[in-house]
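Since every read-out is calculated from the coordinates, none of them should be taken as a lab result. As the structure is a prediction and not an experimental result, all values here were calculated from the model. Cβ atoms are built from the backbone, for glycine too; each structure is taken alone.
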Structure I
Amino acid sequence: MKKLNVAIIGYKFMGKAHSNAWRKAPYFFDLNAEPVLKVACGRHEASLKEFADRWGWEEIETDWRNAVVRDDIDIVDIGVPTALHHEIAIEAAKAGKHLFCEKPMALSYGQAKEMYEVAEANNVKHYLNHNYRRCPAVLLAKQLIDDGEVGRIFHWRGAYLQDWIVDPNFPLTWHLKKEHAGAGPHWDLNSHSVDLARFLIGEVKSVTCMTAQFIKERPLPDEGAATFKGGTKGTETGTVTVEDAASMLVAFENGAMGSFESSRFAPGRKNYNYFEIYGDKGSIVFNLERMNELQFYSNDDPEFARGFRTILATEGCHQYIANWWPPGHIIGYEHEFVHAVVDFLNAIDNNEVIEPNFYDGMKTMQILEAGLQSAAEGKQVELG
């Protein structure tokens, strides 16, 4: 079996999720290419070594530049804050490495466009990890749409809501600083929603957006602060430089209209990635917090029996499920990452294009950036 050596950049939240996926993929799926967890990269040697030992990475490296140019590395996995994606992806692509990159793709549409162009010019596979495309229930929604069960689509309603920074004493982590994150939930959360909308509905032609900032100053973080958790050091504060919430209206090229809401100020909503799709033949509702389920309404049902049905997408006929457990034995968040790794390895082995890739990321960045422009200028923005 062909072996592909992986270098992972970053070892926090996404480092763990990605490491689990690289390890689990060959256990549950028949692959022609086996990932080798070769080197883990991060800034702090002691905690990096602990991570590598726990997850089975053979070596550690405190400078990612050394890892991405190594002759024995085939794949570079980018799981660091958004501000670092562009430079790492460019250097790795120029070194001929296949790219597995976390979202949001970059700080700007311009950065994303360059990442895409350099990856294409160097003939490497590039994948952007909008993992929710690989949820079986979402893929069932795609199947129903493609099979004409929803008919002509009129509406997309999307919301991605969390609550982890409602407390004003939550520290000023990198997610709340524009120079590191690009933007707030409009970037982090709406990037997922826009990707799903492009996947299920189609391309966007215009956007209108408004944003809000609820807390302008926060305590500075200590070294242990990270996504969803944080500690503070002393009483010193810093300025929040991203939005706390965003609402965006869009017109799709196919005539449908859509709305996107993103916020980290929604108490009780832990990871509420939710969408509704309405067409002339039926409707679809999905909620990531109940990710194994899809709600479907059909006008073709007899009138006396019409209503939303809940489909448990855990049958062997649902994508990826046959490789896991018997029907009704649900899967979780981490399985989507395994599915992504499987498809990425197969794309390399078969020399095929995988989606979403850097082109999709570039298009999403274009839409999100137009949203921020609309919010700043107070007017609708047409996409070129």
Structure II
Amino acid sequence: MSSSPLRIALVAGELSGDHLGAALIDAIRARCPEAQFEGIAGPRMRAAGCRALAHAEKLAVMGLAEVLVHLPGLLRLRRRIGAHFIDHPPDVFVGIDAPDFNLSLERTLRQRGITTLHWVSPSVWAWRRYRLAKIRASVDLMMTLFPFEARFYAEQGMPAAYVGHPLADEIPLAGKGPAIAGANACSGAAGCVALLPGSRMAELRRLLPVFLETARLCVEARPGLRFVLPVAAPHLMRLCRQWLRKRAYAALPVRLLDGNARQAMAAADAVLVASGTATLECLLLGRPMIVAYRLHPLSYPLVKHMLKVPFVSLPNLLLGAKRVPEYLQNEARPRRLAAAVLELLEDPQLAARQTQAFQTVHHELRQQAAERAAALVLERAGQ
């Protein structure tokens, strides 16, 4: 074993990748206290001790149309990060999510003899399956969050390991954890709904007006109903406040929260949520939900044409059945969403069918994921 400290390169994208990266750092440090980390890191990873060559927020680009605008800067960043790791080779490289950025970087580094792992599989099982060839050339081992992903790679003859999801480890199983950590944030005689229109500006611009109009229609039908809207970042908070100052929504009973999405969901009687990682967190919290999403008008036809799965939300994909209502693109209209939210609030059995199914998924995903991923990373690093 080398006397020099173990050097691990990490590149994470977005808030969810930062969460996973921080958990991985902590798990590796528990086994290898002298390990050093550097790469593209979010605030949690930086707090955990990762030296940031760039901030993960730079990779938070969504949709085919949006990527085109930011492409020159992303390419420059990838060349810079690649050159750094070629000049200063790590013992192992771990790309966390951000596949459009990471896979090309991983291929470059792997060609130089650097061992590469990728955590969070791209959705190749859902669409753009031509990426399998690139993954095969780029990644020594794919670490998956979900069991169906590892099975998919095995069918393709590619190395993969199911490690589980850290959120499933972190969030207590139903009946074992605190009842409602954020009860004071969301209360109302007629119930409370959490609104989560996304954590990225492009998502928020498309979904916030829809969600607020949905809330207004719900209050018309159910006076006394209240709403809580957690906001991930200051620039997103400014946009939310601008919309809530509009005449149509100035009197709407919506409480804005600085972050605290988990507490907001846990406290709510129902959740209206953008498709994405938040739906998994909602599932793990055992809260009934309605899923909605809108892509850029130019992106949606392309994505729809390439989609190979019957559902888009993680809860339905994990359950293999449409237990959670999904409203996509033009179907994500306020009147439709309001009707679905009100039905969920007024039919306890409907909500219970969702949450009972969610418990099964929670048990399956609870695998001590960060520890299992850390063991694989250290094994590939020769530790």
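Which structure, out of I, II, was helix-only ellipticity at 222 nm (-39500 (n - 2.57) for each DSSP H run of 4 or more, over all residues; to 500) derived from, given a value of -9500? Matching structure: I.
For mean count of other Cβ atoms within 10 Å over residues 145-152, which of I, II scores largest?
Numbers: I: 14.5; II: 18.5.
The structure with the largest value is II.
When relative contact order in percent (Cα under 8 Å, 6 or more apart) is calculated, the result is 20; to which of the structures I, II does this value belong? Corresponding structure: I.
Looking at structures I, II, which one was mean count of other Cβ atoms within 10 Å over residues 337-344 calculated from, given that it came out as 23.8? Label of the source structure: I.
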